[in-house]
Structure I
Amino acid sequence: MGRRITVINGHPDPRPERLVHALADAYAAGALAAGHEVRRIDVAALEFPLLARAADWETGSVPPGLAAAQADIGWAEHLVILYPLWLGAMPALLKGFLEQVFRPGFAIDPGARSLNGGRLKGRSARIVVTMGMPALVYRWYFGAHSLKSLERNILRFVGFAPVRATIVGMVGAAGEGRQRRWLDRLRRLGAAGR
């Protein structure tokens, strides 16, 4: 039986030539071909305000333009988040999106201050990060801090486990054969629902 999968394309640039878009398409195609149900969220296509005050996050409501995205996350058994590494972290638009949708009352219990308050338990996640540097350099020299922050401080905090990661390095220097291998890998992960 297939899984319910939501794919979040976190690249803020909607132009189709971005590798993140092709990777998201490949994952979704593999998942659909294997019988999984797939919903997609393209952060670049959404309009929403950024949060400026803690009180807005704690007691405000999700903007109307993000209610469907929040419902798609709540529906999912497996969440896939893809983004490019920008200035050592996820793009601000993706971070702003996550702040809006992972609010108290939806993703965590109101007032939660521990890992026990997450409301999205029983779900798994995969993070796919693209970057210009070699993946090994990002992982070992820089400590994959952006990836670890998303995994530990956001996804695990709200209940996702396990959280797996795929790092795609040297995207600017990748030839057609290397890009094809990345796309094939994402198709296989989608087919496996992982």
Structure II
Amino acid sequence: MNLEKPTKNPWKTLSTEQVYDNQWISVREDKVLNPSGGDGIYGVVHFKNLAIGILPVDKEHHTWLVGQYRYALEEYSWEIPMGGSPHQDGPLEGAKRELKEETGLTAQTWNTLMKVHPSNSVTDETGFIYLATDLTLGDTQHEDTEELIIKRLPVEEAIKMAMTDEITDCMSVAALLRFGIGMQKGEFVV
């Protein structure tokens, strides 16, 4: 199996037009020649913030999930604490802020779990997921747009929720499975 990344872009952009813009995203439509040379269009959603996810884990191997209704899906969702961070703030500063806002937790130790592209077929969104340990509980600072339920549970239970579609958010699933595999391999000490 060849996993080497090709460096040549097989797409040719003929023109670009911005069709939507707000403070969080912009949408553009490109006229393109696809890799086989055919004419087409490609819609791209540009995210103005980084996606940030945090997997907080305490000494008892418990984590915290955040439950909220997701407007775009019209469904309730259990997720790791997450949010957006302006590019200039950097992902770690955004992670620290989001963890405190959503759960009231602060962490003394931060480790990068992974970098992800949550929906790379139509967006340029980049996400960073951190493992937060050595936790201290404080007060939450929810935003006006958030009606959150916070749940503390064993990490193993959260992993089971990811495996049985009770957690479907891709950053949450990726974080939980990466942590679970890393624990089996002895990569993480909590």
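Here is how the numbers come out for the structure above:
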{"quantity": "For 1.04 (Rg/Rh (Cα atoms, Kirkwood Rh), for residues 88-175 alone, calculated) the corresponding structure among I, II", "calculated": "I"}
{"quantity": "Ranking I, II by Rg/Rh (Cα atoms, Kirkwood Rh), for residues 80-127 alone, the structure that comes out highest", "calculated": "I"}
{"quantity": "Origin of the derived value 18.9 (mean count of other Cβ atoms within 10 Å over residues 8-15; candidates I, II)", "calculated": "I"}
{"quantity": "Origin of the derived value 3.4 (distance in nm of label points 7 Å out along Cα→Cβ at positions 40 and 152; candidates I, II)", "calculated": "I"}
{"quantity": "Structure from which 164 was derived, volume of the Cα convex hull per residue in Å³, options I, II", "calculated": "II"}
{"quantity": "Label whose coordinates, when relative contact order in percent (Cα under 8 Å, 6 or more apart) is calculated, return 21 (choices I, II)", "calculated": "II"}
{"quantity": "Parent structure of the calculated result -9500, given that helix-only ellipticity at 222 nm (-39500 (n - 2.57) for each DSSP H run of 4 or more, over all residues; to 500) is the read-out and I, II the choices", "calculated": "I"}
{"quantity": "Test item: log10 I(q)/I(0) by the Debye sum over Cα atoms at q = 0.14, 0.18, 0.20, 0.21 Å⁻¹, for residues 16-103 alone calculated as -0.71, -0.92, -1.00, -1.04, pick one of I, II", "calculated": "II"}
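Only the coordinates and a few stated rules stand behind these numbers; no lab work does. What you see is a predicted model, and the numbers here were worked out from it, not measured in a lab. Cβ atoms are built from the backbone, for glycine too; each structure is taken alone.
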